[in-house]
Structure P
Amino acid sequence: MKAALALESGEVFVGTSVGVPGEVTGEVVFHTGMTGYQEIFTDPSYRGQIVTMTYPHIGNYGVNHEDLEAAHPAAAGIVIRELSAVFSNWRAKEGLEAFLQRHRLMGISGIDTRALTKHLREQGALRGVISTQDLQARRLVAKAKASPTLVGQDLVREVTCDHPYRLGPHEVRGIPLSSWEDERGLQVGVPHVGVMDFGVKVQIQRCLQERGCIVTVVPAKTTAQELMHLRTDGVVLSNGPGDPAAVTYAVETIRQLLHEISQGTLHVPLFGICLGHQLLGLALGGQTYKLKFGHHGANHPVKDLTTGKVEITSQNHGFAVDINSLPSGVLEVTHLNLNDQTVEGMRHRQLPVFSVQYHPEASPGPHDSRYLFDRFLQLIRGETAPHA
């Protein structure tokens, strides 16, 4: 079945439908990872986006059940050069095409993804539409132009959990909480971490569980008072999609948590990841802005300014914290992106609060960033000062 991808800039690419037929709009971005397509397609941070894979051959190792970042794909659609006709991997349970069809995800293959990626690098991320229903170029471009931009969109409300749930150190399925003061599963001496779910990836939960934590995941609109009732030992501000400035309720909750920590009525460290990093920046008085084409890939070099070491990181974000907007004397920039010098990490100078823009839970090959979870646990145990 024929399919077309049209961009708001007027370009139209005609190829073959993959997944299911239909029509979908979204912001078209590109991801430079050679592997990890099932993690990418199921990452809640891609809500509202059409993801172009720059690696030409996708689907050759199939799909397994363990590497999904959420129960269902979050991307609006996918764009690939060539879908593998066969797959081979000892962990695979099905092919990518079957996975796309089962989850009702649509996409397009057989187009020049190199030309598309070059165009996105020059023009920036663009609104687009994939369609099997309408292949008329002028109408499709008009639909792309009429679709909403990510700026100002609160997509967190579409991917966050409906109710809080709890995971033990070795549990795959969480138990729902009957109340905000539910103590089922808590154990003396076992770290209890609260995760504000702005679109949390499964691997973030696993990284905490692997370190012996009990994890309680709460909806994005959870208030600071409700979090305090849970009596957590630390709070993770998760990744997520959309414009951080539009998630005003989360910014207010984080601001209230910071106030309680500074007053000494709450004794928990905060750890922000990706969108959580941006929301923390806003709560502390900074500003965020839209990047030209975002950072989407598995090989972004980031320098840790506190050690001088360079990490190879996995990234997925379209917004960044404005380094010049950060309040002087309150925050210290700890990590910088070596490609464009954007802020990749920061920490509070007095409070046990820090964050990174990239994904320490991901494994783009090296595990360069996993130490950040250890640092978070050290803060929980009181083994490390906030500024160390």
Structure Q
Amino acid sequence: MGEPFEQLLSQRTSSMQRNPIREILRALAQPGMISLAGGIPAPETFPIEDLYRINETVLDRYGPAALQYDLTEGFAPFREALAGYLATKGIDADAERLLVFNGSQSVLDTLGKILISPGDVVALESPSYLGAISAFSSYLPEYVSIETDDDGIIPESLERVLDQHKVKFVYLVTTFQNPTGRTLSLRRRQEIAAIVKDRNALVVEDDPYSDLRYRGEVVPPLQSFAPENTVYASTLSKIFAPGLRLGFCLAPPLIREWLYIAKQGADLHSNTYAQALATEYICGGFIDKQVPKIIDLYRPRQEAMLSTMARHFPQEYRWTKPEGGMFIWVEGPAGVDAEAVYWKAIERKVAFVPGKYFYVDPSDGLATMRLNFTRVDEAAIESAVAALGAVLKEFGAN
């Protein structure tokens, strides 16, 4: 006999599942565990002291309005602040065109709701962000993978995908991609913009990490090259506070209208008070001093990870060397099972994420892993990476 009320569940639930990364990270509760796993900002990056001042300013400036129901599209002062913030990235974003959501994950889910019918084709990088796959899968699409290399998706592969499939939209994390840390090169952004404009294709550009640049030249968002063909989604979670759940997007007019309608039915509007706090964080200049502090914290952590990997990982492994972001992607030789490596590493009090979870077909990524360096200091990173390297050598000896 089935569970009570099982017959009441919608057909859609058959494609829904627990986030495997969140499940596998339960092992992190073990005492002494060093986590190179979750993509979570370091608590030291949260502007606690500034928030005392920001909070007082919000109450003085906005009063009850900061605690009231508000517009579905977002708190007007926050959208004005976002328009200025995006202008520094090369994005022409009139405040009236912006929509605010409860984190960028909500943007992705709502895009799935309004764009995907069962059987529609969504084109993704391979590997891709698991949160996006989880959001879209609820709406029963088919997936097609776009080939990638160290410079991001390969334009010729995108052309083939668009020519051979009726693609509803293309989903990309263009800068410091999750999980690989790769950045789509400037030349390829220009080529891809030309391709999508020529074919009138729609791209969803997810951009949560671009402010976290430790070296190299800033690359303009893909949106700036193809604004009429791009839904640009981003968040303040990595540069302010993820618990405030503030995401936003800029979309072509028809897409924006349907996102607005869908959001009305889902939650009426996003947290007004959180938006007011973020408004003062941006307009009061706090963001301009806080982001460099975050970069100064993360840069040596990334350098410690890369240098320790070079000393301790077996020579048959290769990995990305991103110019920013939160992740390093590791590819092992054929025959390595990274999930088996994970459980052995857990015994040594080191955690990471097996890379297969970032593939639509997990068998494509059995020998891969994602490492995060933002949560722990350099000494802990060096210890953990050395221990992981020893585990990898043990697997190579089997």
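Quick note: the coordinates plus some simple rules give every number you see, no bench work behind them. Note that the structure is predicted; figures quoted are calculated from it, not measured. Cβ atoms are built from the backbone, for glycine too; each structure is taken alone.
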Source structure (of P, Q) for helix-only ellipticity at 222 nm (-39500 (n - 2.57) for each DSSP H run of 4 or more, over all residues; to 500), computed value -13000
Q
Out of P, Q, choose the structure whose coordinates give FRET efficiency 1/(1 + (r/R0)^6) of positions 122 and 266 (r between Cβ atoms, R0 = 35 Å, to 0.05) equal to 0.15 when calculated.
P
Ranking P, Q by Cα Rg over 2.2 N^0.38 Å, for residues 138-321 alone, the structure that comes out highest
Q
Given that FRET efficiency 1/(1 + (r/R0)^6) of positions 42 and 162 (r between Cβ atoms, R0 = 35 Å, to 0.05), derived from a single structure, equals 1.00, which label among P, Q identifies that structure?
P
Just checking, which of P, Q has the largest value of FRET efficiency 1/(1 + (r/R0)^6) of positions 186 and 338 (r between Cβ atoms, R0 = 35 Å, to 0.05)?
Q
Structure with the greatest value (metric relative contact order in percent (Cα under 8 Å, 6 or more apart), set P, Q)
Q
When P, Q are compared on distance in nm of label points 7 Å out along Cα→Cβ at positions 234 and 330, the highest value belongs to Q
